[in-house]
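Participant: Please go over the structures that come below.
Read-outs: derived from the displayed coordinates by stated rules, not from any lab. These numbers were taken from a predicted model, which means no experiment stands behind them. Cβ atoms are built from the backbone, for glycine too; each structure is taken alone.
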Structure P
Amino acid sequence: MNSLKKLLGIIWILLGPAAIFFLAQQAYSKVGEAYAKADALTDAAAKAAANDIALNSLLQWGIIILIFVPIAFGLVIFGKYAMQGDYNKLPHSSAEITDY
């Protein structure tokens, strides 16, 4: 079971940066599409509305990335502790905890 925990630690460490990479890649793609659609329009009113939509898309993806970066960082830390063996012996009750 401990070897499984260490293997999963490696997976968590790799999953954190990979998730941020794919999230940033998807954000770049979606925001780029929104701005490309806005640039393709010729009508001034439609172009202004499309630029607002593109700006909203940029804002949404910025918020999503800001929320998920600390989560991904936590995955890396969790994986590091799992690889070090900090989860090899877990207490069965609070009476077994001696760190104060």
Structure Q
Amino acid sequence: MLPQIMLFSVYRSNWEYLVGRYTLNERNLGNLIPRITSSFSTPERLQEMEDFFKKYPEAGAGAAKRKEALETVRNNMLWVSNYKKTIEDWIVHQSAI
């Protein structure tokens, strides 16, 4: 997950350059965001995404992909909240065997 966090940081830091070079209508630029953030599962990562999208509200061809990425992170957070304890218990049990 660290590479994705770093990549998202680079993506955010270079957003203006990327838009200047490829324009907001470049669908591949928009397609990057769900790929980069698909493993995010914490409120902190979600907040970073929301802050970035608020700072740069114009998404062009990537608008739907932004929504998809946010939904994926929210679903990941829900999954973690539902199954974290179960997985931790299973790991502890397997370690004891």
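Participant: Identify which of structures P, Q gives the largest calculated value of distance in nm of label points 7 Å out along Cα→Cβ at positions 8 and 80.
Facilitator: Greatest value across P, Q: structure P.
Participant: When helix-only ellipticity at 222 nm (-39500 (n - 2.57) for each DSSP H run of 4 or more, over all residues; to 500) is calculated, the result is -29500; to which of the structures P, Q does this value belong?
Facilitator: P
Participant: Okay, next question. Tell me which of P, Q gives 16.6 when you compute mean count of other Cβ atoms within 10 Å over residues 64-71.
Facilitator: Q
Participant: If you rank structures P, Q by relative contact order in percent (Cα under 8 Å, 6 or more apart), which sits at the top with the largest value?
Facilitator: Max of relative contact order in percent (Cα under 8 Å, 6 or more apart): P.
Participant: Supply the structure label, taken from P, Q, corresponding to semi-axes √(5λ) of the Cα gyration tensor in Å with the calculated value 33, 13, 11.
Facilitator: Answer for the origin of the read-out: Q.
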